[in-house]
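Peer 1: See the structures that follow.
Derivation of every value follows stated rules applied to the coordinates shown; laboratory data play no part. All figures in this text were calculated on a predicted structure; none of them were measured in a lab. Cβ atoms are built from the backbone, for glycine too; each structure is taken alone.
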Structure 1
């Protein structure tokens, strides 16, 4: 059995606001920068987390996540390492389109059981939860082992964080549940994950 002091503490944070967030446009892997509000949000969270000493900082390679990570970690003089493993979901042809188009697919998704949801693919180019969560968890487990007993900042995206939460939990977190700059505080021994805190994430029962 893992000893408690071998756990890595992970702060999984969604990036700040972009213009496409405001307009309700599906971003996916499209590389959209933070807007002025998103930059402010990142600075605000930096102040909130100022007393936490991070040992490493990772982000998605997309600019909205990387810039958010750079701002949060600015006072700690840590370089941001980027990876494609924690990019947002691929939405294929839906990227750049009105998010409301996806609502009919979410209604179908809600009617499925957990196993069916993992493989659900409403249209070509859409990355399934199974593939999305697999790459995310692979990365998190590697980080947890490499940074045992340490604290790590990871900046990613709302869709992939929501899929991860739904994988861990018996709850069902729906589209829009994770706001810009929301975070999940976890501890992990490289195998299991334990949620310690959720901030800026809508309760499924609200």
Structure 2
């Protein structure tokens, strides 16, 4: 029997699989006490650029290999905010709903956040508001080991390097800006769906 509680990692502009959990569960817990893991959605998102899949990563500072995710700070030594926004704009400016949603997104690429988890969470809340998703979200107060039975645990299942092996998520094809060039790319960032489907986004997720 599926729990009504789900455990997720923090995520930067999360993929559709992540959002499919937000609309299915009554209680959502974001892991705050795990050690930071490289090359995951925690500081990375995948969008559809002119040349195909494009990964955008937020540079972070780590004190050591066991820095908790709640303490991970964003590195501003490079102008990643400008680069990310230019990439997003280039990828989606010709999409049907870019002009409608861009104004909600662009302020996040001008404001300077200290902690990655705060940046991700504010972005997530804004996106949920646009989709009219009511979320009951809390941060974990301690680290939960994978064998914990209180939650359905997707912290390591929703991962850019792993195959989609989730019986509760099916990547249904929809129109993408560059699909005629490179075909359909499943499970991209929620913004790919939002810019292409607009108000139909929530219906697709359901």
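Peer 1: Looking at volume of the Cα convex hull per residue in Å³, for residues 115-194 alone, point out which structure of 1, 2 has the largest value.
Peer 2: The maximum falls on structure 2.
Peer 1: Comparing distance in nm of label points 7 Å out along Cα→Cβ at positions 131 and 187 across structures 1, 2, which is largest?
Peer 2: Details: 1: 3.6; 2: 1.5.
Looking at the calculated values, the largest one is 1.
Peer 1: Next question. Taking 2.9 as the value of distance in nm of label points 7 Å out along Cα→Cβ at positions 75 and 107 derived from one of the structures shown (1, 2), identify that structure. Don't skip to the end; give the middle numbers.
Peer 2: Numbers: 1: 4.7; 2: 2.9.
Traced to structure 2.
Peer 1: Using relative contact order in percent (Cα under 8 Å, 6 or more apart) for the comparison, can you identify which of 1, 2 gives the largest number?
Peer 2: Comparing 1, 2 by relative contact order in percent (Cα under 8 Å, 6 or more apart), the maximum is at 2.
Peer 1: Out of 1, 2, which one gives -10000 for helix-only ellipticity at 222 nm (-39500 (n - 2.57) for each DSSP H run of 4 or more, over all residues; to 500) as computed from the coordinates? Don't skip to the end; give the middle numbers.
Peer 2: Details: 1: -10000; 2: -8000.
Source structure: 1.
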